[in-house]
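Heads up, there are several structures right after this.
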Structure I
Amino acid sequence: MSLLELKKGTIAVIHRLNGGKGISARMSGLGLYEGKRIRVISTAPFSGPLMVEDLSSGARIMIGRGIASRVEVTVEAESK
């Protein structure tokens, strides 16, 4: 499942980054890498970005939909 498919409030673990060195470098620069636990805070309508929270540090990060579609995650807890 990709990060783009998650609903607001869902907690997940980054499983894989699909893409080249550019995407891996960009995500690493944001502090997001395989094994990191995140929560979806909000999703902007239409083609807007997603805001995710790094659960270990509390940092909130905006990620564009293009990159989010290449991030595979494993869901830990569904939103209610």
Structure II
Amino acid sequence: MRTSLDIPDPLFRHLKARAAMEGITLRALMLSLVTRGMNTTADSVPSTTRVELPSVQLGAPMALRGDSLSNASLSALLDE
């Protein structure tokens, strides 16, 4: 069966280069990739899991007045 696909130029160049590096035709590469994708089940695709990031307790929060939140004052606090 023949069909037409609209593949973005950067992706097409990547596919063409990969086929050349593997020493196979673009058709063979596309068939291989589509077949592999079709044989992939939802169970074999890694799911995204939430990872809890570490938390560091540094003591009491800094007391800052709203009028002291200029770039210069924040920079001075960072330099301390």
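For the read-out log10 I(q)/I(0) by the Debye sum over Cα atoms at q = 0.14, 0.18, 0.22 Å⁻¹, for residues 20-59 alone, a value of -0.57, -0.70, -0.81 was computed from one structure; give its label from I, II. Of the options listed, only II reproduces it. Of the structures labelled I, II, which one yields 17, 14, 12 when semi-axes √(5λ) of the Cα gyration tensor in Å is computed from its coordinates? Clearly, the read-out refers to I.
When helix-only ellipticity at 222 nm (-39500 (n - 2.57) for each DSSP H run of 4 or more, over all residues; to 500) is calculated, the result is -4000; to which of the structures I, II does this value belong? That value comes from structure I. Comparing distance in nm of label points 7 Å out along Cα→Cβ at positions 36 and 52 across I, II, which structure shows the greatest value? Of structures I, II, the maximum of distance in nm of label points 7 Å out along Cα→Cβ at positions 36 and 52 occurs in II.
No lab work stands behind these numbers, since they all come straight from the coordinates. This is a predicted model, so every value here is computed, not measured. Cβ atoms are built from the backbone, for glycine too; each structure is taken alone.
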